[in-house]
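Please find the structures below.
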Structure P
Amino acid sequence: MPGPHTAAEDPFPYIAGAKRGSVPPFRIAHGSADCVVPVQHSRDLLAALTKAGAAATLTVLPGAGHEDPAFMRTQWEPTLAVLDRVFRM
């Protein structure tokens with residue numbers, strides 16, 4: 001998250017303290033040209049989730065900025081596929 005934030009807003013202690021297998025799957029998408037949130041934040045999140053045993057993926061969209069329309073064009077279908085797989089009953 002950009003700017004200052006409180007310790008309660010930091011997800012990393014929650015992820016590190018989670019019981020193995022209790023962290024839900026994550027699908028992270030980040031633009032390589034995001035000038036609001038550094039792509040390293042998403043890489044760090046992926047590493048923490050993976051270390052906690054979560055199923056997590058990161059897609060970095062080359063040249064995409066923050067809230068770039070490229071996300072809807074390229075990430076909608078893969079996101080729906082993950083949701084379908086996770087919530088299929």
Structure Q
Amino acid sequence: MRELEKPDVLRARGGCWFQCGEQQLHIGVEREFQAAKKAHAAFAVENLEELRQVFLSRGISVVDDDLLPGVRRFYASDPWGNRLEFLEA
């Protein structure tokens with residue numbers, strides 16, 4: 001991902017921004033941070049199984065979930081312990 005330059009007014013807050021296609025990812029900084037246990041970002045993707053295999057090939061654990069009818073999905077954790085959901089209808 002390409003790093004974006006933050007506006008001057010926000011730069012002092014720390015963190016960083018990235019661009020991936022049309023999507024942006026903004027990462028903030030928080031003292032005494034604790035990863036969320038339930039709240040999480042969800043990403044609708046194409047080729048979910050291919051993404052799952054990429055994660056596994058890099059040693060990233062995934063948790064499969066089939067509880068949502070008509071949707072295939074799995075969860076993974078980012079390097080800071082935040083839960084991320086990846087799904088495909």
Structure R
Amino acid sequence: MSDDAARPFEAFLSHFAEEHPLAEALQDYLLFVFGDDLQVFRSSDDGSIRTGEDQYPAILQELAEARVYVVLVSKYSAYRPWLNFEVGFGKA
């Protein structure tokens with residue numbers, strides 16, 4: 001497809017919002033290793049959710065379409081409701 005905005009995200013990167021610098025570094029690494037053609041969804045990335053777009057439906061759509069789920073778990077994120085929701089969705 002020529003329009004990147006229309007391409008589905010292949011990888012969903014789940015992380016605790018306050019740990020977004022680590023998630024961004026991991027996203028950059030994945031793109032370095034697999035190339036710019038890999039579509040990685042990260043909710044803290046302006047390129048993943050368009051400005052003005054409702055986050056909840058956007059996240060649900062990307063969870064449903066992703067082929068790979070990468071979850072950053074730390075002692076701070078392990079009990080966060082959103083992270084557990086995304087992991088549960090991915091597991092299902």
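None of the figures in this text is laboratory data; all of them are computed from the coordinates on show. In this text, all values refer to a predicted model and were calculated from it rather than measured experimentally.
Per-structure values
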| read-out | value |
| --- | --- |
| Winner on relative contact order in percent (Cα under 8 Å, 6 or more apart) once structures P, Q, R are ranked, highest first | R |
| Source structure (of P, Q, R) for semi-axes √(5λ) of the Cα gyration tensor in Å, computed value 27, 16, 12 | Q |
